[in-house]
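Following are the structures in question.
Read-outs throughout are calculated quantities, based only on the coordinates presented, and are distinct from any laboratory measurement. Predicted model only: the values in this text are computed from it and were never measured. Cβ atoms are built from the backbone, for glycine too; each structure is taken alone.
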Structure I
Amino acid sequence: MKVCVTASHEGIDAPVDDRFGRAPYFVIVDTETLETTSIANSTVNESHGAGVSSATTVAQSGAEALVTAHCGPRAFDVLNAAGIKVFAAQPGTVREAIEAFQNGVLTQLAEADAPAGGLRR
């Protein structure tokens, strides 16, 4: 299964980023092989629509699940329409997030948990 984790940097040992639409990277991890692909988020500096564009990028990556700390309503709707399940991340690295996902520790979100427009730094 391919799982996307929002990250501050490239690679499996990168810290999990607490934003979705404005996370610098999406790290796609194959949970069977731990093979990773890091995708730079081209919408980090967009004035609006970053969540929807990011959700489209994740859907196009082939990910079946997303691990992120927060997800806004429009992005959540796009992910939901694509059949991508969203799980609440815990602080740590992408590797730790994948381990928590595989161990069934993460909570699946039933709805968005961030306001439209997301969390900005």
Structure II
Amino acid sequence: MASLGDLERAVMDVLWDAGDVDLTAYDVQDRLNGVHPRSLAVTTLLTVLSRLAKKGLVSCDRSVRPHHYRATASRSTHVATLMNEVLGEAVDHRAVLERFVGQVSAEDAAVLRRLLSSDGSAAV
């Protein structure tokens, strides 16, 4: 899973914030107004949504007009997948994990300890 460009990230943030609500490109455009530094054409957003769908990050309901879009996974699932992919590319997993754990906050380290000491289902 590739990382996201700035515009892709902005669109995904809108879809993630929408939760289980389907959005049209016009909805995304409305929600980006005032947040994104420039005004975006619907055609630009349709291109971005199409690319995100090809990456498997967005589903598209083409049975309705205008088409409806939704994130296929949560923001936290996406980030966890990216972290896993980066770790998977490392030759020395231990060194990467040591550096990662050495850079997290005390609060995050406590969460990691709780998760590792349980069956993985500890509340965070």
As an exercise: Cα Rg over 2.2 N^0.38 Å, calculated from one structure in I, II, equals 0.91. Which structure is it? I
FRET efficiency 1/(1 + (r/R0)^6) of positions 33 and 97 (r between Cβ atoms, R0 = 30 Å, to 0.05) was computed and gave 0.10; which structure, I, II, did it come from? II
From I, II, which structure was mean count of other Cβ atoms within 10 Å over residues 81-88 = 16.4 calculated on? I
For -7000 (helix-only ellipticity at 222 nm (-39500 (n - 2.57) for each DSSP H run of 4 or more, over all residues; to 500), calculated) the corresponding structure among I, II: I
Assuming 29 is relative contact order in percent (Cα under 8 Å, 6 or more apart) as calculated from a single structure, say which of I, II it is. I
